[in-house]
Structure 1
Amino acid sequence: MKRFTDKVALVTGGNSGIGRATALAFARDGAKVVIAARRENLGQAVVQEIKKESGEAIFIKTDVTRPSDIENLFKQIIENYGKLDYAFNNAGVGGPMNRLSKETMETWDLVMNTNLRGVWLCMKYEIQQMLRQGGGAIVNTASTAGISGSPGAAIYSASKHGVIGLTKSAAADYAIKNIRMNAVCPGPILTPMLEEIFDARPPMKEAYLSTILMGRFGVPQEIAGAVLWLCSKEASFMTGYSIIIGGGQTVTP
């Protein structure tokens, strides 16, 4: 028996990178997967990939910065499946890299509205549904930048620190209600988002690599494995924590 047979899992930002890998992993482990993202062509491609492997998935076009899109997302989840067992709030942006004094209000709004407000809004609806059905598990994507500072990415780092605080506080609110909430904190993972940074600033690749004790970048599947474990029965006594998956990035000062 697969771990998530007859369960429903939502993955925001599920059309690329860590989200795509996690959506595929959930489907391969028996879950019915809801992929929510902005780019429909990529999202539908993941759905077709899942169906080719005899899995079940749907795509719902969603911009997590738009409250109306999030409301529609959860309406469609219930209309299609009637419940939500797991949620991986993964949609996020990096934003341009600048020293803080050169940052703009536009960057602040984009990064915070996506990475922090979007997670909060999704959690709000997820929790409401999970309360109605008696429980569930939520995993949020933070970052090693949410554990320590990140030069040139103060706003991004602040948003991910916020995700960790949000996760801890919400976990405390709903632990007694059988809703578990945890976060994953990836280090540098080879995703399209990170590759765009390296393409724009080639020296950044070696700079990032020098911070990783294992001497290599991570891959999306390594994060997906942690997300599925956090949603599984094996992690049933774990809530309010953040798992760092960064190849030793934050081990030394």
Structure 2
Amino acid sequence: MTTTIAYGPHPDQVADLWVPPGVVDPPVVVSLHGGYFADEYRRDLHEPIAGELVRRGFAVWNVEYRRAGAGRLGETTGDVWAAVDALEAVPGLVAEHVAVFGHSAGGYLTERLAPHPRVELVVPLAAATDLAGVVRAGWDGGAVADWLGAGPDDDPALYAAADLYRRLPTGTARVLIHGTADVTVGVEQSRSYAAAASGLGDRTELVELEGVGHFEFLDPATPAFEALYQALDQWRRRR
């Protein structure tokens, strides 16, 4: 069963709650889609993987958030935080502790949620963990600067405010999963971030998938999805 619930007044401040039938108090995972924060990419990107996770016994909170044109850094990151806050008021759901996964730009937002008191595990998939590095590499085709309103050389303070490295350590466990053949967000993003997080004491695992590109994570029939499932299943077993 899927229900769309508003967590704020803006049309993009909504999330779809997917609940597995017949499962009492299912573990709750928060889903954050990617698309380099561009308006044309929406949460329906994650519907196939949300459906498969539900089939395997998870409840999924598939979040929409304001993107370029409707919100910048503060609005977008504030939206995903508010979406997790809103779980407390969802009837019939036990969401005292959740896991969060996100793909690409959603992986960046996943890490922004790592300090949230409800979050026990973050699983960034092919994550853009260094926005300035993404822009300078040209992977985003200008989308990050369009969302933030400037490039890293035009507004260094803005990119400093967006810098995930400055938020470490978070105290939250993470599993970073990235394909070695990714040409949309290079695997070096996850390698560098994993080393920094681990070096500062966060329990961090990096899973590199040989020969896997960027978009396989969106297909539940791929080994990339199975790597996500394994991380979430291990968390479920520890609960």
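Nothing in this text is a laboratory measurement; each read-out follows from the coordinates by a stated rule. No experiment lies behind these values; they were computed from the predicted model shown. Cβ atoms are built from the backbone, for glycine too; each structure is taken alone.
List of remarks:
- Structure responsible for -9500, with helix-only ellipticity at 222 nm (-39500 (n - 2.57) for each DSSP H run of 4 or more, over all residues; to 500) calculated and labels 1, 2 on offer: 2
- Distance in nm of label points 7 Å out along Cα→Cβ at positions 17 and 217 - highest-scoring structure of 1, 2: 2
- Among 1, 2, structure where distance in nm of label points 7 Å out along Cα→Cβ at positions 9 and 57 as derived comes to 1.0: 1
- Structures 1, 2 were shown, and mean count of other Cβ atoms within 10 Å over residues 33-40 at 20.5 was computed from 2.
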